[in-house]
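Dropping the structures in below, format is structure tokens.
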Structure 1
Amino acid sequence: MPKDTFHKLPPEKQKTIVNAFIDEFSNHRYDDASITRVVKHLGIAKGSIYQYFKDKLDLYLYIKQACEQEKLRYIQDVKRDDFQDFWMYYRALYQSGVQFDLKSPRESKCLYSISKNEHSPSVAQFHNQWRDQALVLFEAMIQREIDQGYFRHDLSTKTMSFFMVATSVHIGDYMQIFHGTDFDKNIEEGRPVFAEQEQLLLQSVDQFIALMKAAFQPQNETNQ
């Protein structure tokens, strides 16, 4: 996380540095991202970055957190209690994600690119931690639905959580394989990740919801 010297910078200078590294991690995988390239673009000494951050990994983790905080602005008001069932809530999260992608494309592109770093040995342990955190979060959501009688209770919540997380993660892959969506090209051309294919994303989400809904519904409903 940033050192005190970074927090003492004027807000505009902080924003300039953060945006520059958001762009760097959007356009380059972690191992290829370069502090030298960024400081050259900014016209500042490389040593000054190390006055603000410990190293590239420290920067990477902070940039991810900053982008997630921006995304949170769009999804934090989406509450489960405001929806008739879980799947309406689940879809609404994606709708908010679309708004995040359209209105904050810089941060959206960065998070997408960071998600592709999971096999890099340099940051694999952090991606494993983030995956485990997602599994715990979804498991708690699933347990709530089970307790309310909306989801089946004959399967392990860990199994159900893994299934839902894996399905959610691969909706983008489905779009790429079956619809030819090219997220990397969108990023290279400076467009939002889901540029002009927001409706296709939601249609794909609806397809996956239909499958998950059938798999998760209580057994007495399944057998009817």
Structure 2
Amino acid sequence: MRGVVFDLDETLIDRTETLRVYARNLWEVNRDQSDLSQAEFIDAFLEFDETGYRPREEFYADAASLIAIPVLQFIEHNQAEIPNHPILFDGAISTLRTLKERDIPIGIVTNGSTRSQTAKIQSTGLDELVDHVVISEAFGEKKPAPGIFTEVSQQLSIDPSRSWFIGDHPVLDIWGSSQLGFRTIWIKRYIDWPEGHIPCHTHQVEHLDEVMGLIRGMLDGT
């Protein structure tokens, strides 16, 4: 059986814009405790985050220092606000609805904590549109480990060679899923293709709205 599997952050959820809005609101509330302008604060906040790949302990410490509040207070606020107010990319809901209307099995595979990723999926309504979600913390392996892609394939009862994986990270999403035989669509967002790493994506797009046009042939049985 064929199916479609998505990454979550920077694929369906605009994680960077979510952080940008969060940082702007944080500055507004704590502006008297910061020496930075709003724009400077947001830029520094996003730079500290490093697109989510910086160790969280380091990020929390540096981000909290921007407004001179205790790290534990910042962590509590961050973990309460970010997962519950994520921003979806344009086309996320319409793409999933189109797939659901065609009775195509839909999955999500994401690295991250079970608590935060589950909250994001539920608060955006994605849980009502997908058939199975694999979160690395709960599963016990992170992308690009083959086991996590095998798990979603088995749970959806799909054949990877007849299915698509869509994600933004060249190695974690695209290379990882391709090792199991998935056809892949790389959504080029904030991470460039690694120099010297052989491209293994079937297609490259910049917007989710382009995805359905690329996989329509598969959905029609070709």
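Rule-based calculations on the coordinates, nothing more; no lab input. These numbers were taken from a predicted model, which means no experiment stands behind them. Cβ atoms are built from the backbone, for glycine too; each structure is taken alone.
Could you figure out which one of 1, 2 the value -12500 for helix-only ellipticity at 222 nm (-39500 (n - 2.57) for each DSSP H run of 4 or more, over all residues; to 500) was computed from?
2
Sticking with this one: Looking just at mean count of other Cβ atoms within 10 Å over residues 3-10, which of the labels 1, 2 belongs to the structure with the highest value?
2
Related question: Between 1, 2, which one scores greatest on FRET efficiency 1/(1 + (r/R0)^6) of positions 67 and 147 (r between Cβ atoms, R0 = 35 Å, to 0.05)?
1
Let me ask you something else. When Cα Rg over 2.2 N^0.38 Å is calculated for each of the structures 1, 2, which structure yields the highest value?
Result for Cα Rg over 2.2 N^0.38 Å over 1, 2: largest is 1.
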